[in-house]
Structure P
Amino acid sequence: MAAPTDIILHQASRVLEIVFSDGQTSRLSCEFLRVHSPSAEVRGHGPGQEVLQVGKRDVAISAIEPVGTYALKLVFSDGHDTGLYSWDYLQELGRDQERLWQRYLERLKETGASRDPEGSPAPAAASNWKRL
């Protein structure tokens, strides 16, 4: 298991940058981290119990707390703070980011849900996420 050697929260762009001891560097948006939270609230308690997270486009990370020597607890601006992001899970998110993001966008489209918070004006054009 590679551990982070550097963790940087870029507040203006709402991106968490993580550099691992094996050389992997991941730049994960706050929205991406929030919708892929490892918490039971998001993942459920078993296969098929996942809860699609909607309206998280503008979410930010308001605090980062280390958990021992194996994980981070991320506190989000919407109050979510129950997921523990292990080093392995953070590396997995970095490696599979594009596939996971595309699947998330597909699930939103399938359900007619939006990334925008309720009451926000719809974007002028559909936005495609690009690797940061």
Structure Q
Amino acid sequence: MKYRLLNRSKQTVLASEVELADTSWTRMRGLLGRKRNEFTSGKGLWIVPSQGVHTLGMSFPIDVLYLDSQRRVIHVCQKLEPFRIAALKFRARSVIELPAGTLAQTGTSVGDVLELNEISTDGGETCATARA
């Protein structure tokens, strides 16, 4: 499934193509093995459930958003470099990984409310229903 990620608080689009990682395998794999040119502006990875991430084995930095159960941003990590372990946030229910620089470019910050809309094959959108 793919989603469109909106910052409802700032009325901005963070990503137009967000992948869902909601199984043990997809959460564990995350962005490992991908190249920077495969994870460009407009892309993202929504990890459900998650309370933190790492970039061990990655070759490029990422921005990270930690969301509570209401999809409110409770923590941000900008430009998390490769081979790092990000903070665990026990209140987080999901985490979104974005290309480095996305948060600065969009002004996304703690307290913002996000919306994820499933992109259907006919081009329409519906509200996300993943367990987050």
Structure R
Amino acid sequence: MAKIVSYSEAASIGMHGMVLIARAGETINVQRIAEVTGSSRHHVAKVMQRLVKEGFLSSNRGPSGGFKLNIQPDEITLLQIYEAIEGHVKVLNCPHEKQVCPFGKCLLGTVVTEMTQSFRDHLSTQKLADLMV
């Protein structure tokens, strides 16, 4: 089955993991995040370490170790998390970044631009604090 819109498992782990940590208000370990997201421990650890490197989280090793927020939940948007993992979301006129379409007009019209802008807008308005219920 074809998917018109999808995002990576890493982005999903990052966003869901950050919501889990924010909701818990305490340290959460890789195992717990892996269980809830249905992802491998290795992949979760890799993604969470990326968020540590970006300054969103701090981590502690050991039996009582895990991850906790470094930034208040009302100061972090899903877009910031997404871009920390995937890179900057560019709103482009052409999905293939071509300067000139060989047909003079994009066959997809403005749908790709509109979808990307809508995706960006949605993630930028969603803060972790909004998702802690």
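Upon calculation of P(r) over Cα pairs in 10 Å bins from 0, in percent from the atomic coordinates, which of the structures P, Q, R produces 11, 44, 35, 9, 1?
So the calculation was done on P.
Name the one structure among P, Q, R that helix-only ellipticity at 222 nm (-39500 (n - 2.57) for each DSSP H run of 4 or more, over all residues; to 500) of -2000 was derived from.
Q
Of structures P, Q, R, which gives -0.43 when log10 I(q)/I(0) by the Debye sum over Cα atoms at q = 0.13 Å⁻¹, for residues 67-114 alone is computed from the coordinates?
P
Taken together, the values in this text are just the output of simple stated rules run on the coordinates, not laboratory data. Worth saying up front: this structure is predicted, and the values here are computed from it rather than measured.
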